[in-house]
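Bear in mind that the values in this text are calculations on the coordinates, not laboratory data. In this text the structure is predicted, and so the values were computed from the model without any measurement. Cβ atoms are built from the backbone, for glycine too; each structure is taken alone.
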Structure 1
Amino acid sequence: MNEKMLEMMKTKKGFIAALDQSGGSSSKTLKAYGINEDQYSSEEEMFDLIHEMRKRVFTSNAFTNEHIVGAILFEKTMLSKIGEKYTSEYLWEDKGIISFLKVDKGLQDEQNGVKLMKEIPNLVEQLTVANSHNVFGTKMRSVIYSANREGIKAVVAQQFDFAKTICDNGLVPIIEPEVDINSADKELCEEILKEEIVAKLKEWNSEDKIMFKFTIPTKENLYLDLYDFDCVVRVVALSGGYDIDTAVEKLAKNNRMIASFSRALLQDLRVDQTQEEFDNLLNSVIVKIYEASIT
């Protein structure tokens with residue numbers, strides 16, 4: 001584990017930009033950016049286009065470590081280049097921004113009110129490659145729809161099982177058990193989720209550093225005392241489908257919770273904007289997310 005990166009992630013003001021859209025969400029991301037499906041004819045072309053979009057974000061004058069401490073990357077992004085450097089190396093060496101790798105392979109069908117992750121058969125191989133590209137950590141997402149304790153317990157158990165493998169391979173996992181913002185019993189889901197997480201943390205090795213990425217909780221500061229556990233590096237928030245103004249308003253009410261937004265970060269960017277327009281819009285939203293993250 002890179003100790004300089006660890007100290008930055010623990011203490012630096014800023015937020016994590018999530019640019020890890022995978023095959024299932026890339027077409028939607030491109031459409032929102034102004035590139036329709038009839039403008040590419042293969043998955044390879046789609047990924048090339050989305051890498052160009054991400055590259056435009058990463059190389060923008062607005063995308064700096066003044067406001068951004070980390071970025072979450074899709075595997076193809078990590079293995080693609082910006083100029084002569086691989087993306088994660090460019091971000092660290094040129095921008096001073098830490099990289100995380102999305103390692104999950106999508107979700108299983110819903111059962112017991114949750115969607116567990118699919119198995120990750122090549123996890124150790126992914127981690128080896130990530131280490132070779134100076135990546136600091138990983139991210140993996142499950143989804144919770146209803147307050148079914150059996151389902152939520154299974155989500156937490158699976159997340160921590162994968163997290164142990166990731167820690168053993170020298171990286172810091174972001175555990176992301178997303179609670180759907182439209183859940184009829186969202187607050188109860190979050191209460192059960194926290195109980196299950198605390199039970200795991202009480203038996204967790206404090207040397208195995210981990211992070212959490214949560215839906216912004218209904219009860220303000222619900223997750224704040226997770227910082228009482230020495231293993232917890234940072235608690236971050238996903239935007240979860242909220243628009244940018246709603247997301248930052250809710251985030252600002254949660255102390256020591258920083259943003260890790262995706263859709264909310266990119267929602268105003270378009271392929272046909274001039275570089276000046278693009279940079280100005282990106283800077284505006286970055287500052288807005290940053291301010292909510294440090295409140």
Structure 2
Amino acid sequence: MDMTQLRAFWDEMRAELSEAPIDATEELVERELDRLVATRKITMASLGGVNICAYFCVPQIPGAGPLPAVVYTPGYGGDTSWTTVAGIAYDQGYCVLTLYPRGQGPSKHHWQVPEGLTKLTMGLDAPSNHYYRMGYADCLRGIDFLCSRDEVDSSRIGVIGLSQGGGLTLATAALDDRVRVAISHEPFLSNYPVSVETATTGPYLELTKHFSANPQLKQASLGTLAWIDPLNLAPWISCPTMVSVGQIDTTCPPETIRPIYDRIPALKSLVEFPGCGHGWLYEYRQNERHWLGMYL
């Protein structure tokens with residue numbers, strides 16, 4: 001992978017995104033009697049003028065001033081509830097933006113992956129057409145939104161996610177130096193040449209099936225995926241980064257994740273959990289609390 005060309009590709013996306021106004025609107029969704037946190041549904045414009053949705057939880061701490069903030073990104077299913085991470089706002093006093101990239105969660109109301117395709121198989125003909133060029137842009141738009149808010153200290157923003165969210169976390173940290181800490185659990189979207197050969201469960205099988213039906217397209221498609229692979233973006237991560245691995249994870253196998261971790265040049269920690277497959281662990285919350293406390 002030519003890193004100069006890769007940088008130019010993503011710089012072009014950033015420039016295109018910067019030309020799109022956020023045009024955010026908000027709707028209060030938390031009940032009025034909850035005086036600890038105010039939650040609003042946010043609709044904002046992203047790359048290409050496509051609207052995406054998010055839920056923004058703001059701790060109601062009298063006189064606290066601008067607060068640190070965390071972007072949370074969902075798994076590949078896209079429907080993870082914002083309540084899953086609301087505790088970071090209630091218990092730790094961080095603003096939390098649960099962001100749904102286009103075609104996921106409530107953002108499906110505004111845009112959907114074309115019929116017959118998936119997020120992984122959309123745009124395999126060219127990097128500029130691939131879903132995750134847009135999906136990564138949507139995550140950066142979430143950072144833009146936080147930096148526009150008076151409630152948020154824009155110098156203290158972190159990103160957290162599991163599975164697809166873990167891959168989006170690594171990509172966001174690589175592409176946006178406003179991120180001050182990244183916590184990536186069992187990252188998906190990673191190391192595709194290895195993933196399609198080793199994963200035996202989960203969404204990577206969409207690619208395995210596609211390549212089985214279209215073997216003549218495999219090498220060119222892997223070439224496209226290299227442009228959006230955190231394996232190639234990882235050298236740009238400059239913030240403290242924690243990566244979690246389940247040692248018996250068959251959806252995001254450890255051998256797909258460790259090489260990405262090795263390429264991160266920043267302060268980092270790899271936490272491996274023996275006997276653990278794919279999914280949330282209570283230990284993840286404890287690790288998140290520790291890392292957010294240190295770096296935000």
Legend entry - Structure responsible for 2.6, with distance in nm of label points 7 Å out along Cα→Cβ at positions 133 and 173 calculated and labels 1, 2 on offer: 2
Inset, instruction - Tell me which of 1, 2 gives 19.8 when you compute mean count of other Cβ atoms within 10 Å over residues 117-124. - result: 2
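Using helix-only ellipticity at 222 nm (-39500 (n - 2.57) for each DSSP H run of 4 or more, over all residues; to 500) as the calculated read-out, with -12500 as its value, let me know the right label among 1, 2. Numbers along the way, then the final one.
Values: 1: -12500; 2: -10500.
Value -12500 for helix-only ellipticity at 222 nm (-39500 (n - 2.57) for each DSSP H run of 4 or more, over all residues; to 500) corresponds to 1 out of 1, 2.
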Inset, instruction - Check the numbers for relative contact order in percent (Cα under 8 Å, 6 or more apart) across 1, 2 and tell me which is largest. - result: 1
Inset, instruction - Identify the structure, out of 1, 2, from whose coordinates distance in nm of label points 7 Å out along Cα→Cβ at positions 21 and 261 was calculated to give 4.5. - result: 2
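To test your reading of the models, identify which of 1, 2 gives 61, 43, 34 for Cα extents along the principal axes in Å when calculated.
Numbers: 1: 50, 39, 39; 2: 61, 43, 34.
Label of the originating structure: 2.
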